[in-house]
1. Taking relative contact order in percent (Cα under 8 Å, 6 or more apart) from the coordinates of each of I, II, which one would give 10?
2. Give the label, chosen from I, II, of the structure having the highest value of distance in nm of label points 7 Å out along Cα→Cβ at positions 113 and 161.
3. Work out which structure the value 1.01 belongs to, where Rg/Rh (Cα atoms, Kirkwood Rh) was derived from one of I, II.
4. Can you spot which of I, II the value -17500 was calculated from, given it is helix-only ellipticity at 222 nm (-39500 (n - 2.57) for each DSSP H run of 4 or more, over all residues; to 500)?
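Readers should treat all values here as calculations from the given coordinates under stated rules, not as data from a laboratory. Quick caveat, the model's predicted, so the values are computed rather than measured. Cβ atoms are built from the backbone, for glycine too; each structure is taken alone.
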Structure I
Amino acid sequence: MQGTPSRLACHHCGAVYRRVPLEKDHLALCARCDTILETKSEFAAHSWLAIVITAMITFTIANVYPLGTLVVQGTAKSATFLDAVAVAWQAGYPEVALLTGAVGFVLPAVHLCLLLWVLGPLALGRLPLFFESTVRIIDHLTPWCMVPVFLLGALVAIVKLIDLATLHLGVGLFATVATAVLITSLLRLNAEKLRHMAHDLNLSFDEPPPAKSPSPALLNRTWALIFTAIILYIPANLLPIMHVDALNGSSGHTIMGGVIELWQMGSWDIAAVVFIASVFVPVLKIISLAVLVWLTQKRSTVDLKARTKIYAMVEFIGQWSMLDVFVVILLSALGKFGNLLDIAPGAGAVAFGGVVVVTMLAAMGFDPRLAWRQAGHRQHQTSQKTKPYLSRHQQGNLVQ
């Protein structure tokens, strides 16, 4: 029947609970690490389906119509996102083109199609084919859908282009804004939430087995990725991320050079955003992951809750470092005016894209449950012997 308890697992510390029905504005919280396990959704399957369909429409418009048109001495140049990807490829940087094309177009499109596949039948009260395998793929795709990051990159590119020439914003940019908002809301639909949705519709399906205990061998792989990111971060900052050829000469721009240029233009707020996303965030991710792995190896019991929150933060901010790469490809697509102006990606963009991917893989490869396990906590143990709190007013039973 509807509301029958099912398993509710904390992916950050490994505790497992019996699921209880939530009332409006209630949260299910892990009693061990305070991670949010479930929220009471006001939207049913058909409401989520409407959002998905709307997002597919705006996403199509965003990629068909130009993001903007740049006018230099009477010559106009417009570009869509896919035009920007093609320019990066033609400039001799297929790595940048493949990465940006994947996270800015291919993977978000696949993500929307898979959500449509799941939510369409659920809205009709039926279980979709290949339900379990589909929701797992959705979980794997979610961190790599970077339309909101591209939108911020487009705004930074606009600020840089305003001083170079006349810029007219296109329909594609406004559609990208709408798509970013919709996709951000859809990122809440993880595998567990979709399973709960099907469960509450009284649909019968085999729940996945409990997650396997994390292996300490994961730590060595995470260390390897961290050191790879450190190595890539050096050329990412030393090599030009972008080349500009204009009538007044040629110049190469590094990441910090771009930040300084924005500051000198008076756009200190945009400069701060670029600095945080492209300099501070990558360094923060690398240092945070290194500390988390080191403490886990030492079987440290110090501040396990705080360390879990730090890991959640690293997961959240991971994709935003792609900001500068998106800025570069968009500037390269719009800044093609022969001898008057020519903007092209640089080798630094390849290295920096590698930093983003490797640090995201490192964060995904590190299992925060291992920190609790190494510190002596097992799956069904909590720091409290009383019932864990699963919402503000309701409690659930720990699975024994």
Structure II
Amino acid sequence: METEKLYYADPFLKEFTATVLSCEACKDGYKVVLDRTAFYPEGGGQPADHGTLGGAAVTDVHEKDGVVFHTCEKGVETGETVTGQIHWARRFDHMQQHSGEHILSGILCADYHCDNVGFHLGADTVTIDYNADISWEQALDAERKANEVIWADRAVEVTYPSPEELSALDYRSKKELTGKVRIVTFPEADCCACCGTHVLRAGQVGLVKVLSCQKFREGVRLEIVCGRRALDYLGKTYGQARAIGQHLSVKPQDAYAAVERLSQELSAAKARMADLENEVFAAIAKDNEGRGDVVLFQPPMKGDSARRLADAVAHRCGGLAAVFAGGDGQYAYALVRADGQDISAFVKEMNQALNGRGGGRKGFAQGSVQAAEADIRTFFHL
């Protein structure tokens, strides 16, 4: 016997009573079948409801051949009347996300003559795949239209058309449908075959916010948030902008311009630092003119700086230039041979002796060692 699906009659039903038809032990607890239920089973990209059933936690819900199976942490007595309670915050969140997706998808599919070919309602965001090349600007335009539909707050329509009515209806669907078809309509936005739970009025979605629009297969993948998720996301984003603005002594809306200015100043400072490093490296290289093999210990510096110093010294000393940058037993190294001969065997021996890692070829090697300066000097016979 098919389970009576109370979530279709009233998606805002939070508590109900039902008779237990069966209860069997399963891998994750107990699988319970009721004569009726308000628990939505996973399907159509929408996760299952959670809650309690007769005091037992409901951790998953699935449907097979019209029968809804509730996975519970403990068993309930067959024939008993039990009370079910829906985890309402989770259910309402799912309805906001799913309904917002309908509104946005209906607008995009109508405007760009495409199909929604993928939908996933995740724990943090919703992802939607379309088989059309939609730009970021077009996605934002659809977002604006979707929010205008939400603010108009028209009632959502759910119907079960006859086969004749269905054949004349222009509706969205991912596949050919037979039998009883449930059509969900958001006026001025979408008409779609769907088995999920939705809000009663568009305004209950609250807000739709597009987060990203990326190339995916032959089309694009949009990432969105709706309702409370959108409010929380925008609140966190504003909080970050406000903190950045306070740090830079500008208003939150001016934070980007301030960061861009700092980025330009940082780039100029890095370029000036590189020029100064080159002057210092040239002076160090000159001091090691013709000395043959040279080992230098330097303060911590970036790998590229160590490489440039080793290269400059090698060309002046005429032998192997080994630069160790760091301190307290942690050093990054760069080795350069003036003649370009292979030093891979030497580097392997050094790594083994000095607890190092890294390598190279054709007279150059780079990596790090965990060893005291005295141990490095001993290895190089200094």
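1. Of the structures listed, the value fits II.
2. Structure I gives the largest value of distance in nm of label points 7 Å out along Cα→Cβ at positions 113 and 161 among I, II.
3. That value comes from structure I.
4. I
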